[in-house]
Structure I
Amino acid sequence: MKKISRKGFLKLAAAAAMGGVTAGALSACESASSTAASASSAAAQNGYTAGTYTATAAGINGDVSVTMTFDAEKITEVVIDASGETESIGGVAAEELANTILEAQTSEVDAVSGATITSNAIKEAAAKCIAEAKGVDPETLNVQTETISWRTAPEAIPEENIADTLEADVVVIGLGQAGLACARAAMEGGASVIVIEKMSEENHAWTGCDFGHINSQWLKDQGIPEVDPVEVLNDWQLRGCNMSNPTLVMKYLKNCGETFDWFMELGDEEGKKQLRAFHNPYPKNFKGELAGQKFWNGTAQFPGIFFEGDYTVTAHSKLITQYIIEKGVQVFYSNDAQYLEKDSTGRVTGVIAKTENGYVRYNGTKGVVLAAGDFSADAEMVDELCPNINALNYTGDGKKITGMDRDGKGIKMGVWAGGKLEPGPLSTMGGTFFFPSGLLGSCGNLWLDNDCNRFCNEAFGDPVFAGAEAARHKGTIYSVFDADIYEQLQSFPAGHGSAFVNDPTYKASLEKALADAVAAGDEGVDECLTMTGGTIRLFAADTLDQLADRLGLTGEKKENFLASVENYNAKCAAGYDDDYGKDPSVLFPVAKAPYYGFAKDIYAGYEFLCTTGGLWTDNDQNVYDEHLDVIPGLYATGNCCGRRFGVQYSTPIAGVSVGMAQTLGRELGKHLASL
């Protein structure tokens with residue numbers, strides 16, 4: 001609860017004014033006097049009934065409460081209870097606005113950047129308190145708050161402009177991984193299905209090539225053993241701070257193997273032979289657990305991104321789309337969904353879409369499914385719902401960080417229809433962590449900060465966790481390792497962004513890069529990044545002193561570099577890292593020449609692929625309203641569905657985003673067909 005009294009505020013102002021008689025202090029005093037005069041003027045125009053008043057308004061996670069005390073002329077105390085909001089966002093806004101409202105003597109103050117919803121709730125509740133103190137019924141207020149444009153629904157299309165109306169049991173909005181699985185499962189369950197897709201048929205493609213799952217026959221055929229879903233669930237919930245819906249997660253874990261086999265029933269038999277099991281064999285010295293997190297081998301990988309081949313996930317999915325069309329599913333491309341429609345009972349009945357031939361109404365008698373992907377391309381949504389993204393990727397020019405090309409239309413339509421978002425900040429795939437990705441991938445070897453000091457446990461489990469601290473530093477991260485690096489890589493898990501250690505071509509590529517760096521001497525050599533394109537300049541040296549010189553380090557930075565490596569090597573020799581707790585199994589010294597290093601500028605945004613948070617649903621993916629009652633007829637799956645990853649996407653199995661989208665999409669289709 002954030003509280004400040006007018007007496008306390010004036011004491012602070014007086015103390016500041018007495019701080020000195022410099023020109024700067026005089027300027028500050030003049031500014032404070034001007035503010036105080038303005039506040040006094042505002043108070044003088046008001047006549048209050050002395051007393052204490054309390055009002056509430058809806059914040060991002062629940063109600064925010066404001067209690068204000070008045071004498072006959074002014075506000076004397078402001079107490080804000082935003083304990084239900086995210087502490088690092090809403091809590092900060094509450095403290096700042098308590099001060100600001102008291103100083104300004106009005107609720108009409110600027111919102112706190114990055115906490116617009118909480119700020120608006122505080123301002124609304126404060127306005128109600130002021131109104132009540134003036135003898136005005138607060139319920140009659142038209143409180144003016146900042147408008148977040150994406151939350152404003154479009155105007156309804158006039159009925160005379162609706163060119164056609166089509167109806168099916170199930171209407172699916174979006175033909176991605178989740179939408180395709182949902183449509184197919186609903187059709188196979190006996191339901192009639194319509195799918196609308198924004199992209200044209202010619203340009204439509206499916207994203208992702210890694211299908212993370214467990215216990216499929218396909219995995220067993222690759223020699224990969226079964227996994228206990230309970231073990232994975234517990235690890236999953238720990239990673240997400242127990243904020244994922246465990247029922248949805250377990251539904252995924254228990255059904256994902258069967259779903260992948262179902263996915264592979266169709267398609268081209270020769271083409272399917274191009275798939276490979278990701279990281280199979282797994283890094284040979286990894287023990288299955290690191291920093292309390294567990295990892296499993298359970299990823300089927302399509303070609304086209306990380307290895308050669310023409311049977312991509314899009315090629316396979318197009319064949320499945322052809323199959324469902326032949327079985328009666330109606331698929332309409334170049335259909336841009338505009339908004340959902342509800343009947344007088346509050347049930348979602350359909351969607352209006354803009355087509356090349358005008359507007360069309362698609363009605364779903366059993367349900368309308370939002371499967372339109374994430375919102376990472378909408379800068380305003382990212383700024384509001386994932387404020388940590390732009391906080392960690394400040395560019396100084398006001399530019400907002402965005403991910404892939406999904407505009408969040410599905411989630412927007414859900415909100416316009418009364419749907420509730422899961423508690424924020426919403427999770428993302430990237431944008432909140434950084435690792436010096438190079439030819440080693442996300443390997444947790446020795447990292448040094450901009451001043452060449454060690455600063456974290458570089459192998460704190462999954463790379464999205466290990467890289468969190470690096471994203472909160474400035475400047476450059478230095479990656480340092482020695483001649484035994486390939487063997488060392490065999491002890492790290494196959495997490496997000498990790499190198500394909502046992503890929504037949506990887507060892508040869510690594511050895512060539514290291515040899516090229518040795519031959520290049522002082523100049524170093526440009527080597528490709530494993531995930532994000534571009535290059536890093538890799539240096540090699542016979543001594544650590546020489547490596548520091550080749551990295552361009554001088555003075556104190558060079559001294560820090562040499563001392564940091566020496567200290568780290570001592571921890572490795574002792575087998576105990578009492579600085580940052582790095583697991584002994586991955587405490588590898590930088591001790592065998594040649595020594596290698598490269599620098600990479602910190603920018604967490606390079607890994608921001610998509611958002612993974614969304615609408616709050618029940619266990620059948622039926623969307624909740626603001627009161628956690630389901631909205632009849634409205635469902636969300638894939639990246640439109642929230643509470644799947646908790647605070648942060650991570651990878652106990654690589655590719656779980658696609659695997660979960662496919663599995664929960666299928667489960668939803670089966671459910672709708674059964675209604």
Structure II
Amino acid sequence: MDETGKKKHISIGICGHTDHGKTTLVKLLTNQPSRKNELPKDQGVTVEMTVSPYPVSDAIHAALIDVPGHHHYLKNAMRALYAVDMAVLVVAADDGVMPQTIEHIELLSSLGIHEGFTVLSKTDLVDDELYELAVSDVRDALKNTVFKNKPIVSYASVHGKGLEKIRAQIENEARRVCHHSALDPFRLWIDKVKQHKGFGTVVCGTVISGKISVDQPVYLFPPAIKTKARTIESHHEKMMSVSAGQRAGINIPKISAKNVKAGMLMSGSMAVPMTRYLNVRVKALKEIKDHQRIKLFIGTSFVKALFVKIADIDSDMDKACFVQLRTTEDIPCFVKENFILLRLDNNQIVGQGECLEISSLKYRVSKKEETVFYLSSVFYNRKEDMVRGYLNLHRQMVATPETISYYTGIDQIAVDQALKNMLFSGELIQVQNGYYLKKEYEKRLQDVILIFKDILSGHPARNDLNRETVYSRLKYSMTKELFQWVFSDLVSRRRLIETGTNTYALKNFSITLSGDQKRLVDLLLNHADQSGLSPFTMKTVYDIHHGRYERNRLKELLDFLCNEEKIVRLDNDRYISRKAIEDIKIRVNKAIELHGKLNLTDSKKILGYGRTKGAAVFDYLDEIGFTYRVGNDRLLVDKAF
């Protein structure tokens with residue numbers, strides 16, 4: 001029974017080389033021919049997987065899956081074995097270990113199938129000496145696999161010798177099989193699609209996890225098609241629900257068989273990671289070159305991918321490496337999912353592995369250290385390091401416990417405990433409703449300050465910046481939510497001072513001019529002094545120096561001198577020295593005291609130039625409260641001088 005006390009359902013793959021007696025064994029075990037599922041035979045060779053119900057015991061019910069043994073049908077064999085919980089490897093005593101025997105052994109190892117045993121068939125066709133050679137041959141083939149210490153049961157189909165031992169060994173191995181909880185989300189990788197006239201589309205597969213009931217909504221990935229389980233069958237019997245380990249045929253309404261294919265994922269939730277970038281651990285069985293194009297088998301799907309090596313792994317067990325697989329299309333995938341790599345040209349198995357991270361970004365060498373740290377943490381199941389690695393890899397955002405759990409595959413309780421430990425040690429801070437690494441947060445604060453200094457140093461006339469300007473200058477990705485939190489924190493710490501609507505100045509920041517800027521400032525001050533009481537324009541300076549200095553630089557430094565109160569900007573884009581303004585105030589004061597008033601026509605006599613320049617000067621005196629205007633006349637403000 002499973003953890004709920006209900007009957008445990010498992011799938012058993014009957015695999016091995018073609019014509020070694022797999023189909024006959026299934027028939028004898030089930031006391032009936034295996035179900036005919038679409039052209040099961042081609043000249044005596046099993047073409048597609050066939051499934052037969054098999055009651056192992058009162059507590060365990062199995063689906064026996066007859067796996068195609070010919071290399072031409074390797075794709076069907078891989079789909080057949082993907083979801084099995086245990087395997088029975090059939091080897092004919094008169095033939096011994098053959099190429100597809102080795103191929104199926106590699107598949108079992110690659111897919112993480114650890115329970116099972118070997119059946120040595122056709123023992124009635126060999127003498128004792130050949131029998132011992134066959135046993136030795138099998139042991140040698142299995143010596144580097146999890147099946148190396150598993151039993152080898154002798155069997156002859158002609159008189160049923162060994163059949164009861166096979167039944168007993170199946171029951172013994174089946175007891176060891178563990179299942180995902182029925183409480184996990186429902187998942188089923190589709191390995192077969194049928195179209196029945198008047199009934200609709202039926203998808204078939206083994207329930208990987210969770211439970212599905214009639215009329216429950218389901219989603220097909222890609223591309224997230226919503227439908228429902230109209231009816232459910234298991235071994236040709238109608239069911240109200242099926243759960244992890246059971247074979248199922250699920251009728252989905254209003255979906256054409258043309259839009260569904262083997263290799264798609266059926267899920268009970270929309271929350272399925274889709275990506276083109278899988279960060280994985282690979283054990284190479286044959287040479288695979290960096291940036292080689294290969295075929296990826298994951299779930300029941302086959303997709304082309306680019307093999308991008310991240311780093312070799314020091315391991316005494318095998319030749320392994322961390323890799324990013326870049327697929328040609330978005331695929332659904334989950335952390336800890338097993339996969340197989342094949343050559344594009346001949347479908348030769350070249351590698352096997354386990355998915356460690358569902359990434360949204362191409363791997364960059366600059367991220368090697370933190371990527372390797374995270375992938376190692378996932379592989380060795382160091383949960384707190386996984387949380388730490390996730391936060392480090394996703395510095396652009398604030399992470400919530402739910403996001404971390406979804407991304408890493410760690411259960412919510414373990415995530416909460418890891419976050420609690422990191423908060424207690426001072427490694428984390430709480431930001432909004434999530435968490436952020438404290439060390440990285442301090443860097444984000446400093447980065448914003450540095451952007452202020454960089455922009456203001458290059459633009460001396462400016463003393464404040466718009467928040468959006470600062471955000472646009474970030475050299476890395478940061479969500480607007482995190483940026484706004486960082487910005488508000490700097491304001492609350494009084495590192496930034498609000499100067500207007502969405503504009504801010506850096507507290508206690510003084511601009512240090514570069515050598516070139518200092519020389520140009522001196523040139524402008526000298527020109528202002530030489531101009532005396534006469535206002536000048538930026539164009540005048542530009543023309544005098546024959547365009548040697550850029551207009552923007554001249555304008556920027558003139559504005560800087562105005563902010564520093566070294567010169568005065570008039571309202572007609574003319575400038576005048578501060579000393580000249582003081583001299584003008586003396587002259588204007590004397591003229592008004594002598595005549596009682598002053599108007600624009602007096603500009604030539606008092607200042608030495610006419611109305612065009614004079615109007616701007618007199619307006620400035622009004623603006624600073626030195627004079628005031630009555631009609632066309634100017635009068636002195638009381639106590640103005």
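All of the numbers you see were taken from the coordinates with simple rules; none came from a lab. Not measured: the values here are computed from a predicted model. Cβ atoms are built from the backbone, for glycine too; each structure is taken alone.
Annotations for the structure displayed:
- When percent of Cα pairs over 24 Å apart, for residues 348-507 alone is computed for each of I, II, the largest belongs to: I
- Relative contact order in percent (Cα under 8 Å, 6 or more apart) derived as 18 - corresponding label from I, II: I
- Each of I, II could give distance in nm of label points 7 Å out along Cα→Cβ at positions 132 and 380, but the derived value 3.3 comes from I.
- Structure from which 83, 24, 21 was derived, semi-axes √(5λ) of the Cα gyration tensor in Å, options I, II: II
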